[in-house]
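All of the numbers you see were taken from the coordinates with simple rules; none came from a lab. These numbers were taken from a predicted model, which means no experiment stands behind them. Cβ atoms are built from the backbone, for glycine too; each structure is taken alone.
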Structure I
Amino acid sequence: MERKQIETIKSAFDSSLQHYENTDIEYWYARDLMTLLGYERWENFDKTIDRAKESCKTTEMNESDHFREVTKMVDLGSKAKREVKDYMLTRYACYLIAMNGDPSKEEVAFAQGYFAIQTRKQELIEERIEYIERTVVRNRLKESEKRLSQNIYERGVDDQGFARIRSKGDQALFGGNSTKMMKAKYGVSENRPLADFLPTLTIAAKNLATEMTNVNVENKDLFGERSITEEHVQNNKGIRELLVQRGIKPEELPPSEDIKKLERKAKTQDKKLKVLGGFPPK
């Protein structure tokens with residue numbers, strides 16, 4: 001298939017793209033896709049859709065989330081119309097249809113690559129968004145803990161005292177589980193911060209408790225390890241009670257992937273997203 005022909009087919013796929021009302025969900029109509037894939041008869045294409053729907057079930061995806069049956073009115077001439085079956089198809093549904101289509105058709109071969117690339121690109125983007133959200137929250141916790149360290153140093157507490165205060169706060173947040181116990185539960189080595197393996201919600205909870213401690217240490221002018229420890233423990237207990245009321249126990253949440261690994265993965269994904277953005281130069 002020549003480059004000019006590829007560009008023509010790609011343009012046809014792009015121009016047939018629809019957007020679901022008031023959302024960023026992209027979809028294609030099956031009858032439009034039928035023509036794009038080189039099928040002439042709906043009956044033959046409908047069988048391909050059925051095979052794609054079966055493939056969707058085997059991946060444990062909800063079929064109705066990707067194949068939405070609709071009806072359309074088509075002109076028959078002389079002002080007559082009739083209803084015909086159609087589908088609204090997500091990008092993933094189109095990918096499955098292409099994978100179940102007639103591979104001898106050039107259009108199907110192109111579509112297999114087109115939808116595979118675009119589907120993977122969306123997955124990479126979603127993974128990147130999740131990484132960014134978690135990193136932002138993790139950095140906020142680092143900043144609030146740095147501020148707490150400075151605050152308590154000015155109030156007669158050394159580095160070892162800061163470690164004890166933070167550990168007591170963790171124990172209050174995790175329902176009696178110490179930092180060491182949570183590290184053992186999550187399989188975190190002794191030299192790594194527990195927060196690098198916590199889910200975003202737990203990191204945010206730790207950050208809020210730490211910020212509350214900072215505010216009250218400054219406003220109440222607390223001094224010494226004992227009074228600051230009591231303040232930090234009470235704040236973590238308060239955050240825990242709020243979470244438990246909503247049916248969430250921080251110590252029972254599963255760990256998240258090592259944030260350092262996610263950072264390395266994000267750098268690799270940057271390169272992949274650039275590659276997936278279009279055709280390579282001739």
Structure II
Amino acid sequence: MKKELIVELFEKFEGASYFFNNLECWSARDLQKILGYTEWRNFLKVIEKAKAACKNADVKVTDHFVEVNKKVELGSGSQRDIDDIALTRYACYLIAQNGDSTKSEISFAQTYFAVQTRKQEIIEQRLLDVDRVTARDKLTKSEKKLSGISYERGVDDKGFALIRSKGDQSLFGGFSTGDMKRRLMIPDGRPLADFLPTLTIKAKDFATELTSHNVIEKDLSGANQISDEHVENNIAVRKILIERGVKPETLPSAEDVRKVQRKLADDERKLLKDIKKKKG
């Protein structure tokens with residue numbers, strides 16, 4: 001495929017996208033022309049195949065193919081509504097996969113939407129990674145805060161470690177910190193939270209913040225009072241999770257948060273390097 005055609009098609013695809021209900025979409029009518037289909041009825045056949053592929057992938061069709069109306073100009077200067085379909089990037093990808101591959105436009109679209117979909121997946125994964133790292137940092141700060149409050153109220157390091165352990169046992173339905181580390185095959189010497197999924201990290205953080213708040217509000221002191229409060233808060237958080245169908249002790253482990261942090265840092269360094277190259 002000639003470079004000029006690639007540039008032309010790229011600009012057409014980029015220019016045709018619009019936002020529908022805060023979601024990037026393409027008009028099926030516009031896509032029909034870009035992909036070189038002269039007849040709407042012929043293009044509808046491709047769309048139907050794409051819908052079938054979507055359904056076979058156990059993806060909700062109406063989330064990606066939304067029937068809408070499109071206004072078109074008539075020769076008299078007036079307008080009339082015609083049937084149209086708002087297509088997500090995924091829908092466009094499926095249409096390209098089910099189109100006439102002998103068409104250069106289809107060939108380009110298959111690559112374009114595959115790459116664009118992959119970009120979105122990368123962005124979404126990065127956001128999830130950032131969220132997990134942020135949650136882990138927040139838990140560390142919350143535990144340091146509770147440790148400081150506890151120390152001022154007569155709890156030493158050994159006592160605070162016991163408080164945290166009892167909290168974990170309450171959150172994980174009777175499984176201790178050590179039990180959970182063995183269940184999740186976490187290396188010795190590494191914190192349990194470094195391998196927990198984001199939801200569980202946030203649950204632990206919420207319980208810890210509750211304890212810090214209530215220790216001050218209720219003027220609690222000593223290991224026993226603070227431990228009892230922390231246990232109650234973890235039981236309360238566990239109850240919320242169970243009511244929503246989540247058993248924290250059954251959730252699988254997540255990637256080592258340290259590896260995730262390094263990956264994010266490497267990405268940032270590469271980005272800065274690319275920016276410097278472009279400026280240079």
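The value 10.9 for mean count of other Cβ atoms within 10 Å over residues 182-189 was derived from one model only; which of I, II is it?
It must be structure II, since only it matches.
One of I, II was used to compute distance in nm of label points 7 Å out along Cα→Cβ at positions 22 and 134, and the result was 1.6. Which label is that?
Working: I: 3.3; II: 1.6.
Clearly, the read-out refers to II.
Among the shown structures I, II, from which was the value 2.8 of distance in nm of label points 7 Å out along Cα→Cβ at positions 174 and 190 calculated?
Label of the originating structure: II.
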